[in-house]
Structure I
Amino acid sequence: MKAIAALALAAATLAMSAPASAQFAKAEDAIKYRQSALFVMGQHFGRLGAMANGRIPFDAKAAQENADVVAQMAKLPWVAFGPGTDKGAPTKALPEIWTEQAKFKEHAEKLEAESVKLAAAAKTGNLDNLKTAFGAAAGTCKACHDSYRAK
């Protein structure tokens, strides 16, 4: 009985430690997933930008809701940049993502961190705080796009 339990535990551990990209049946699925996550994040980020830049009136509640979505979505797309997901569907992802994985991961982590700060700033209900945090988060987006996204 102990042998069966140990075997089950080993199998479960192996399954849990498998690469996250294994969750996608095909590279096309990973590409669609990351594009969808980035699209949703971009939509909510754009709403914050419109407030921060005065194109629409500041609405503290809407800012908080949108910033919370951005912070959650910022965690999602990176798992879908696994090995073999550079091809399989149309994508603007540059090959450097897969050849400079450590640098790309730094960009992803920075965006996640700045998104958390953005959500915290939005929770203050203060437009100036939102503007400051939005600028920092937008800078992380731009830096990554400049290095890893085709025009």
Structure II
Amino acid sequence: MIAVVQRVYEASVKVDGDIKGCIGNGLLVFFCVEDGDTDDKITYMSEKILNLRIFEDDNGKMSKSLQDINGDMLIISQFTLAGDCSKGRRPDFTGAAKPDIAKAMYNKFIDDVSSKINGNTACGIFGADMKVSLINDGPVTMIIKR
């Protein structure tokens, strides 16, 4: 399981020109399920991301979590994070979970985050051609792999 987490002032996702999800201050999470991932990783990832201390306190130190600031989260499925670019010029995506498994785990991740988050949760549409817009804050970008 891989997540690319970006601290944002705002973010949104469009599918076919229509906004499907948008958030204010918080985190944009690109989420990838890899072959062999299990449900226990969902809990680990949701708790890690919700409690990751990457927001600034009054002294300008990154010591607050998304939960501390009551921030929002936009979750986007992105199987390309599993792409292996080590050989040749075309990425190999065989490390990504099969779509039916990945979709189920993506939805479980959204449900898990939604049940715990102090702010709002929004998401894209699994497998859709999505257009993501964001205003990165910092920029602060983390890669979490489990």
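Ranked by mean projected area of the Cα convex hull in nm², structures I, II are led by I, which has the greatest value.
Comparison across structures I, II (criterion: distance in nm of label points 7 Å out along Cα→Cβ at positions 62 and 78) gives the highest value for I. Taking mean count of other Cβ atoms within 10 Å over residues 110-117 as the criterion, the highest value among I, II goes to I. Looking at distance in nm of label points 7 Å out along Cα→Cβ at positions 54 and 102 for structures I, II, the greatest value goes to I.
For which of the structures I, II does the calculation of relative contact order in percent (Cα under 8 Å, 6 or more apart) return 27? Label of the source structure: I.
Where does the value -23500 come from, among I, II, when helix-only ellipticity at 222 nm (-39500 (n - 2.57) for each DSSP H run of 4 or more, over all residues; to 500) is the thing being computed? Clearly, the read-out refers to I.
Quick note: the coordinates plus some simple rules give every number you see, no bench work behind them. If you're wondering where the values come from, they're calculated on a predicted model, not measured in any experiment. Cβ atoms are built from the backbone, for glycine too; each structure is taken alone.
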